[in-house]
Structure 1
Amino acid sequence: MKKAVIYARVSLPTQHIPTQLLPLRELAAKRGFEVVGEYQDQGVSGTKPRRPGLDALMLDARRHRFSVVLVAAFDRIARSTRHFLQVLDEFDSLGIEFISAREASDTTGPMGRLFVTLIGSIAELEGALIRERIRQGMARRRLEGFRFGRAPLSPSTTSPSSVTASRACR
């Protein structure tokens, strides 16, 4: 029986890790894997290459504590193709299989590796397109006169006496 671990990540603290964990546990059972660990990052963006859960997973991978990694989707590991491929290359060099439930793919063969690379590139493209649309929308709003950021302070509220007076009122 192969030893497997599960990695789950959500970007916002209000999102729920069990939404990913439960189907991955079922997948592991169906494939006959023994789940020996679960790694989680909650409220951490996938754009950050350093995350506590992912760092712990990679450390245990280097210690050869498992032979399979299960994730809900490619973008749970990384949002950039470069980081995604670095992680996959390290798994490959350690002899660890990578299985994504949503994309129904694994890295056990050359075709699986090609598919993973293509999907990772598409995920990065999707993120870049979203950022571009947001920037375009913000530029349009600026042209319409909409202000972004904090409202400017008036000169009367920045004088030393008003700062002291506001502190005294607290």
Structure 2
Amino acid sequence: MAQAPAAVPSHYLYPCMVFAHRQEHQVATVLGSCVAVCLRDPAVEVGGINHYMLPLWNGDGLATPKYGNIAVEKLIQAMLDRGCAHARLVAKIFGGANVIGHGPGAFSVGERNIALAEDLLAQEHIPIAAADVGGNFGRKILYNTRTGSVLVSRLQRTDALPDGRPR
């Protein structure tokens, strides 16, 4: 009798974190103005993802993956540590929404997060295969580290407070 395939382990990625694994995982995260960069090496079927809140670490305090420039660097290193080749890495980026709103001409945190991801990946010569960024809605993503597939659910924005009163 054939044995049923093992379930794919799931992992919830909190903000300011990086996750990469040689084994297949389904990684879920929820993004507003934050950005997630997914990297994959298709030759070895290894993937990783980060979730950062702000674009640049300014040198004060700890250099954590809260900041995009640190999170992308740490994700690339995590992929290389798991046997990936830099030249084979392919990226997908998600998030960077304007969920709070801003005045005309303002450059939102989400837009800066997107620009940072695009700039750093270009500097690293890592192509962006897909992106779902910007807008005024959050996203829930589910990333398969083995296949590289990403399911995106766009979250409805509500203009009501939790008790139902209008904002």
Structure 3
Amino acid sequence: MLKITLLVLVVVIIIFLIPRLFSGSRAAAPGPGSTAPEFTLLSQEGTSVSLKDYRGKWVVLYFYPKDQTPGCTREAHNFQADQSKYEQRHAAVLGVSVDSVDSHKKFCAKEGLNFKLLADQDGKVSGEYGSLTNLGVAKFAARHTFLIDPSGKVAKTYTSVDPGRHSEEVLAALDQLGKQ
């Protein structure tokens, strides 16, 4: 009888508790046409950066899981390589993760990145953008991107991102949106 009780208890834990811990629950991401949630975060330089600072420009706001990991490094390198193309389109690239300012500073120095990486250590901004993955004991930003128009509205969202070709994809969207 004790074996059956223990077996039932284990099954209940597996069915009910484990999925809740590892649900990766996220709020809804702001969609095209909605006002982009405002924020102020610290950059790798330790300075405050606000979305409102970029009014009048396009903003590529990309969320990524972790500094100095293969996919995140590839994505950052591609955004860095295309910086002049973003400048031609009057667009700024801002990367956001839950890593610290110091982690971002080291990542930028090691990888030669000169665009802003923003530290969202409490995950609040990532959460507002529907980009916070919560695995119980670990939280990280999901790989999402929001293309924000010069008036502060979300023009396009990307919730499925291939880090190897994402910068090209965003540049093409900027060109398409610029024609409208």
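What follows is calculated from the coordinates using simple rules that are stated; it is not laboratory data. Given the structure is predicted, the values throughout are model-derived calculations rather than measurements. Cβ atoms are built from the backbone, for glycine too; each structure is taken alone.
Given structures 1, 2, 3, which gives the highest value for distance in nm of label points 7 Å out along Cα→Cβ at positions 79 and 111?
On the way: 1: 3.3; 2: 2.8; 3: 0.8.
Between 1, 2, 3, the highest calculated value is found for 1.
If distance in nm of label points 7 Å out along Cα→Cβ at positions 63 and 135 is calculated from each of 1, 2, 3, which structure is the one that comes out at 4.2? Source structure for this number: 1.
Computing relative contact order in percent (Cα under 8 Å, 6 or more apart) gives 19 for which of 1, 2, 3? Source structure for this number: 1.
Computing helix-only ellipticity at 222 nm (-39500 (n - 2.57) for each DSSP H run of 4 or more, over all residues; to 500) gives -10000 for which of 1, 2, 3? Could the numbers behind the result be given before it?
Details: 1: -16000; 2: -5500; 3: -10000.
So the calculation was done on 3.
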